[in-house]
1. Just checking, which of 1, 2 has the largest value of distance in nm of label points 7 Å out along Cα→Cβ at positions 52 and 100?
2. Can you spot which of 1, 2 the value 17.9 was calculated from, given it is mean count of other Cβ atoms within 10 Å over residues 108-115?
3. Here distance in nm of label points 7 Å out along Cα→Cβ at positions 132 and 180 was calculated and came to 1.7; which of the structures 1, 2 was it taken from?
Structure 1
């Protein structure tokens, strides 16, 4: 596997611990340029693009893991061709800002893995490894339980971080959401900002095209003086759209971030998200 930093700089000690944990099971490669810092970016766009391009072109690399999210991955999208990504056939692993790259890989017709990144593995340690290794190696994905009473619906599972999905609306960089189950999570956004991003998706017709919602953590999305909570905003969205929904699923920026394949067939039923395929074909 090859590790890249397509977004922001990261905690070096946590990264090195994550690499050590992965290295006990896999051959892990990265370029020393990964430690570059340029403001809020892990080096220049050119450096980060070259690093991703090398990972795509490297024949014996099967998986691309991201060091951290933050911001910056979407700056690379104008320079990347879905056909090239399709030919490379790598498994992309990451979440948060990496949603921009998930969108690219999904438009290329590949499956990806919405899951923990290397610096986070360095913080979370051994407990996070087994679910990740299982997902990367093609084990049948587990049934995930949350909160809900959804009627049974099926479709491809797409999405990621709400802020990134909303930012990509209208750019031509998102996959088609027709008939999909939309997976969303976020962190550190006031409830009114969550509402604004969700209304943006609503105005863009996204909720008219999807068949259901799979919602993970909306962590540190603290209410303002008005007292409106993130849960209030999400419940209002479900009531407005009438979409089947399972909430509080175990993924996102909180303590539990289970790896979830994207681009696979999935089912919502009751309080469950059932993954009908794995990330590895």
Structure 2
């Protein structure tokens, strides 16, 4: 483990418990690793601005060196406050995808900062958005696609996800890729965008290599990051595609899996 210089951690299903909070065990393990000179960063499918707000609520704003948002499509340096974004998804492609899902029981999300634009909104969906420090606005999604965005998100009931996932993969376009990021979320991004791409950009900024990265993740949008990191650690609550590429396994997000691995192998 002496070659590991930084830790990169997914949020939902990994660092966060199911109640979307970070345990003190995880926080203490991260702080001890940073005392030993390791950098710590977050790699999430969420937009960056709400993550920065939540970091203050979680009490970890001083423990995070960098944040990757939008599945690696955005990078934020917590020390310099510099933000970058990469390879947006063309608006015409997003229109085609929404047409592909026409008539199905789904909602569409497009993010702009902390604002979550949707084709359907009610009191309950707005309440859930606020839990993530996002503002939900119902709008004409096709009009919004007059310019490119980081990604298009398809939201559905978890029981409907197998249908959504199978149907989504029938849309063939070399200018985008799709994958499930949560039991109720299916997303489309530019094919060059994934968390591994974002971590590599971070390494370029900080002067490290991917082989010096210890990464934690649980599901499909973590696959490239777990595969390409020096050590990829899969949460036992995760999906089989992520497990297939990992180097090690730790206990679940409900059992402080990140802290368990760090205590045993780093601390």
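1. 2
2. Value 17.9 for mean count of other Cβ atoms within 10 Å over residues 108-115 corresponds to 2 out of 1, 2.
3. Label of the source structure: 2.
Taken together, the values in this text are just the output of simple stated rules run on the coordinates, not laboratory data. Every value quoted in this text rests on a predicted model; they were computed, and no experiment measured them. Cβ atoms are built from the backbone, for glycine too; each structure is taken alone.
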